[in-house]
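What follows is calculated from the coordinates using simple rules that are stated; it is not laboratory data. On a predicted model such as this, the values are computed, not experimentally measured, just so you know. Cβ atoms are built from the backbone, for glycine too; each structure is taken alone.
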Structure I
Amino acid sequence: MSLCLSELHRRQAVGDSLGTGYGATRGLSENQISELTPLSVLCAWQVEQLRGVVDLFVNFISSQEMESEAVRNYLTQVRHLGDCCDVLRNITEAKQKRQPGHLAGVETAILGDDYLRMLPGYELVERGVHPFGYRTVDGFHSELLLLRRK
């Protein structure tokens with residue numbers, strides 16, 4: 001569903017001339033970053049297929065929906081792209097743990113410090129709920145982590 005919404009937003013924002021849609025990349029075994037348009041929509045599993053260098057990697061809350069080993073693999077793949085900075089937004093209280101008999105939740109919740117351990121070649125530049133995170137009345141806050149490659 002999020003892929004469909006990303007595609008719709010990309011098309012409305014920049015059309016097809018400045019954006020590469022998932023349909024153009026889904027059948028490729030490799031995606032050269034230099035051949036993608038400035039705004040490209042890819043699935044998380046396509047990170048392993050990316051070749052080239054990126055300046056900035058951004059993840060907004062979605063990695064907390066994954067198990068820790070999947071997040072570790074994802075971040076390992078991103079490090080190979082030579083990014084100089086990472087921006088990670090996560091819920092400070094983490095995703096709820098899966099309860100017996102329920103599908104929602106994760107086995108191992110990911111916290112901000114977990115990202116820092118998973119990115120050993122990076123240094124923390126800034127961390128906080130304000131100004132770019134979000135504080136809610138129900139006690140679930142998102143924080144932003146800005147990391148720079150050492």
Structure II
Amino acid sequence: MEFAQKIKQATEEIFSTMIFLDLKPGEPLAQGKEDLGCHVSAMIGLSGDFNALIGIHCPEQVGLAIGGSMLGMELQTIDDDIKDALGEIANMLAGSLKEAFASENIDLMLAIPTTISGNSYKVSAPSGSNRILLPFDLEAGRFYIDLKYSLS
């Protein structure tokens with residue numbers, strides 16, 4: 001399964017058609033255990049032929065830039081508008097993966113997006129699951145798309 005490539009393509013399409021910010025994808029991070037230093041995250045679960053959690057993790061200034069561009073307004077703080085915008089991005093990413101895997105006869109269902117924000121939190125997955133962590137760079141800084149999955 002080409003998880004990293006599907007995530008990269010989905011993210012590039014979403015940012016070019018819905019957010020209108022130029023981004024540069026990086027290479028997947030080796031262990032996926034890096035301290036991301038992020039202040040806002042949005043995640044959504046997928047279940048079916050495999051189980052997964054996909055999320056977008058942003059430092060404050062990057063979350064503000066993404067949400068502001070998506071909503072067409074300048075935002076100053078991580079508020080419900082930013083959380084909703086990032087939740088919608090997580091939803092679009094999950095929907096894109098669902099569609100991409102459907103063409104391979106892999107059936108998935110989506111959960112409800114969840115957002116968290118704060119100065120200190122960690123997102124982890126059960127032991128034995130797999131993780132892909134892809135960095136993307138914008139003018140405002142770096143954000144991450146994170147996929148945790150289990151094929152069993």
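Where does the value 2.4 come from, among I, II, when distance in nm of label points 7 Å out along Cα→Cβ at positions 51 and 91 is the thing being computed?
Checking each candidate, the match is II.
With relative contact order in percent (Cα under 8 Å, 6 or more apart) coming out at 18, pick the structure among I, II it was computed from.
Answer for the origin of the read-out: I.
For distance in nm of label points 7 Å out along Cα→Cβ at positions 59 and 115, find whichever of I, II sits highest and give me its label.
Comparing I, II by distance in nm of label points 7 Å out along Cα→Cβ at positions 59 and 115, the maximum is at II.
From which structure (I, II) was mean projected area of the Cα convex hull in nm² calculated, if the value obtained is 10.3?
On the way: I: 10.3; II: 8.3.
Computing mean projected area of the Cα convex hull in nm² on every structure in I, II gives 10.3 only for I.
Thinking of I, II, which structure, once semi-axes √(5λ) of the Cα gyration tensor in Å, for residues 27-98 alone is computed, gives back 23, 16, 9?
Only structure II yields this read-out.
Of the structures labelled I, II, one was used to calculate helix-only ellipticity at 222 nm (-39500 (n - 2.57) for each DSSP H run of 4 or more, over all residues; to 500), giving -10000. Name it.
Considering all the candidates, the number was obtained from II.
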